[in-house]
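Student: Alright, structures below, take your time with them.
What follows is calculated from the coordinates using simple rules that are stated; it is not laboratory data. As the structure is a computational prediction, the values presented were derived from the model and not from experiment. Cβ atoms are built from the backbone, for glycine too; each structure is taken alone.
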Structure I
Amino acid sequence: MRFYRCGLVPKILFFAALLLVLGACGKKGPVRPLTVLDPAAPETFSAEQVGESILLSWGPPTHNQDGSPLTDLAGFRIYRLAFPADDPCPECREEQAVLVAELALDYLPSGSRFGDQLFLFDTRVAVATGYLYRIQAVNLKNRPGAPARARLILTEPPPPPAKAAATGHDRLVRLHWSPVTALPQDARLLGYHLYRRTGEAPFSPLPLTQTPLTETAFEDFAVANDQTYGYAVRTVIEHDGRRIFSGRSAEVRVVPRAGR
């Protein structure tokens with residue numbers, strides 16, 4: 001014969017339920033959704049006038065917006081809004097910007113990447129017009145990241161130097177060109193930037209010279225004999241507080257040789 005204590009089973013069920021309630025009290029606040037990893041904004045995004053074109057440059061982001069490493073960067077989208085030069089707030093109409101370039105990281109145009117910097121020339125622009133650019137990195141899930149922005153108003157550029165010439169010597173190239181004297185009104189001449197390419201490679205958007213040359217001659221010792229080099233020069237001015245580059249001068253090609 002078995003005996004059961006009255007009320008024992010209900011008490012066991014009560015304490016079991018109490019333990020479940022107390023165990024759930026460790027969770028505080030609402031349940032958080034899984035983190036969505038969107039890229040951070042591209043770094044050092046800038047727009048500069050080069051001749052009658054606009055040169056965009058930026059560094060690819062290395063992290064997501066939450067600080068985690070960006071490991072699935074796929075490319076970039078660039079939007080542009082054209083606005084009148086006297087528009088006080090083009091950002092107020094940024095939603096009207098249109099997609100003008102979509103770049104896949106694995107299929108970048110030739111000459112658009114040098115080191116850690118990316119470049120894009122926008123040639124479909126007009127003098128006396130303003131342009132607002134927005135760039136966003138895109139990951140492999142086709143998710144755009146945080147935007148970076150740059151804007152400028154295209155003005156009349158200075159002329160490029162004329163009569164550029166080069167002579168090749170033993171591991172040395174000597175260059176010279178005519179000074180530029182006809183400048184836009186209220187502009188200040190900063191000097192000249194020199195550009196070099198090897199063989200048929202494209203010119204880099206970055207100049208060979210780190211700061212504008214104040215002289216109209218240059219000696220390039222960083223060359224090898226029997227190699228063809230192409231050189232071009234741009235005028236650099238300051239106007240309304242910003243730098244403006246001319247178009248490239250006519251290219252000169254030269255081959256350094258021993259014994260010269």
Structure II
Amino acid sequence: MTVRFIGAGPGAADLITVRGQRAIAASPVCLYAGSLVPAELLESCPPGARLVDTARMTLEEIVAEMLAAHGAGQDVARLHSGDPSVFSAMAEQMRRLDAAAVPYEVIPGVPAFAAAAAALKRELTVPGVGQTITLTRTSARATPMPEGEDLDTLGRSRATMVLHLAVQRIEEVVGELVPNYGADCPVAVVARASRADEVVLRGTLADIAGQVRAAGVLRTAVIVVGRVLNAAEFPDSHLYSAARCRG
């Protein structure tokens with residue numbers, strides 16, 4: 001018996017790996033967050049599978065389902081939106097499975113920031129403009145951020161920044177980023193990336209908060225901040241340069 005943490009992708013049902021879909025099809029128990037994971041993915045579950053929506057469950061209740069499946073010798077597909085390596089709360093589940101000697105593995109998925117970049121039709125690492133991406137969030141009602149990971153400190157590099165779980169605090173985010181990035185810095189907000197009801201907002205730190213409020217975007221969104229968003233004049237990558245040695 002194995003628990004498989006599966007990256008279910010950013011929202012579109014077809015943005016899941018072949019390995020992930022096969023794992024779902026082979027698991028008689030499927031745990032998923034109904035508010036984030038597309039219902040179409042559940043169609044891959046085998047007939048008679050136990051489907052458990054974890055959206056309103058506690059950590060201990062979720063782990064109890066895994067332990068019960070382990071006791072019954074049943075594989076578990078544990079679906080996480082996006083990629084489980086980022087803001088998925090997978091670590092504490094694995095810690096409890098380790099303590100119970102329950103085997104597990106991780107199947108990566110398409111992360112939300114990648115789907116947002118695709119919606120924007122932008123590369124987030126543009127030569128001569130930005131080669132670093134900071135993936136972060138804000139505290140608000142979530143777990144406090146570690147010391148030194150506040151937006152002011154992270155923003156001092158002026159690297160491209162992608163914020164998850166922060167759109168509800170858009171005014172505060174803007175206020176903390178303007179001193180380092182400048183009010184004219186390009187910003188994009190992508191809500192429900194890859195889904196049929198995807199929303200894409202483009203602007204600057206000076207006007208993005210107003211756009212977010214006008215559009216009624218409250219959740220399931222990422223904020224992308226950085227000069228790469230409107231970069232037009234930049235050197236070609238050395239990757240395909242004729243001067244590059246390919247021996």
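Student: If we compute distance in nm of label points 7 Å out along Cα→Cβ at positions 164 and 204 for structures I, II, which one ends up with the highest value?
Tutor: Once distance in nm of label points 7 Å out along Cα→Cβ at positions 164 and 204 is worked out for each structure, II has the highest.
Student: In terms of FRET efficiency 1/(1 + (r/R0)^6) of positions 116 and 148 (r between Cβ atoms, R0 = 25 Å, to 0.05), which of structures I, II is highest?
Tutor: I
Student: So, one more: Say we calculate distance in nm of label points 7 Å out along Cα→Cβ at positions 76 and 236 for every structure; which of I, II gives the highest result?
Tutor: Biggest value here belongs to II.
Student: Compare mean projected area of the Cα convex hull in nm² across structures I, II and report the one with the greatest value.
Tutor: I
Student: Here helix-only ellipticity at 222 nm (-39500 (n - 2.57) for each DSSP H run of 4 or more, over all residues; to 500) was calculated and came to -2000; which of the structures I, II was it taken from?
Tutor: Of the options listed, only I reproduces it.
Student: Matching task: 0.45 is the computed value of FRET efficiency 1/(1 + (r/R0)^6) of positions 132 and 220 (r between Cβ atoms, R0 = 25 Å, to 0.05). Pick the structure from I, II.
Tutor: Derived from the structure labelled II.
Student: Could you figure out which one of I, II the value 1.7 for distance in nm of label points 7 Å out along Cα→Cβ at positions 188 and 212 was computed from?
Tutor: II
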